[in-house]
Structure I
Amino acid sequence: MINITVIEHNDTEHTLQADTDQSVMQAVTAEGIPGLPADCGGACACATCHVYVDPAWVDKFPPAEELEQNMLECVIQLESNSRLSCQLQLTEDADGLIVRLPEAQ
């Protein structure tokens, strides 16, 4: 298990433990943290699992593939560290990961 910190748009922090055989989206939604509806359930068919990956962690994940890049064009406040959490697979190297949730999905 690894630790992930999720920070809501209002700066409420949640630290959770997650298995490495899941995505960030699965870990966050399993904990019931508000602000990540994940309407498509992880199929990369919407942008409702948008997160901002802490700058220190951006390069620890493979770059977004074309499908994710296309979906990211639908987010309300796109930033350089925007990712779809359904596409961020957890590994042991992600222990300590920090992501922020946008104000709106």
Structure II
Amino acid sequence: MLRRSATDQPKGRITARVPVSVQETIQRAAELTGVPLNAYIVQVVHQHAQDVLDRYEMKNITLSEQDSEWFLEQLARPRAPNARLRQALMSYREALDDNNDSPTVPIER
């Protein structure tokens, strides 16, 4: 069931049954932070979900200064394709030719 709030945002409902000890722990943490229980649960779960998604989607990769410099050097000076990569590109082109969707991708030697 979706409800609309004063800001006209659709609202969903999440229900969870947990052991009383878990409920008490969450309630205590909410009280210590001065936030109502529901707001605390939403904040914590939302932040955790955001962290999982960022990690899964690799949005927040942090490199050291040395690793950043190495990465930028690799981008500035790409290596020539090796035999396996050239063969993979030729196989790819053949597969596209079979489907009559062949884009022009040059093979560097």
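Among I, II, considering only relative contact order in percent (Cα under 8 Å, 6 or more apart), which has the greatest calculated value? Intermediate results must be reported in sequence, preceding the final value.
Details: I: 42; II: 11.
Once relative contact order in percent (Cα under 8 Å, 6 or more apart) is worked out for each structure, I has the highest.
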TODO: Figure out for me which of the structures I, II the number 0.7 belongs to, where distance in nm of label points 7 Å out along Cα→Cβ at positions 44 and 68 was derived from the coordinates.
DONE: I
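Taking -3500 as the value of helix-only ellipticity at 222 nm (-39500 (n - 2.57) for each DSSP H run of 4 or more, over all residues; to 500) derived from one of the structures shown (I, II), identify that structure. Provide the component values of the computation, followed by the final result.
On the way: I: -3500; II: -19000.
Here the read-out was taken from I.
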- [ ] Tell me which of I, II gives 0.91 when you compute Rg/Rh (Cα atoms, Kirkwood Rh).
- [x] I
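Where a number appears in this text, it was derived from the coordinates with a stated rule and is not lab data. It should be emphasised that the depicted structure is a prediction, and the values quoted were computed from it without experimental measurement. Cβ atoms are built from the backbone, for glycine too; each structure is taken alone.
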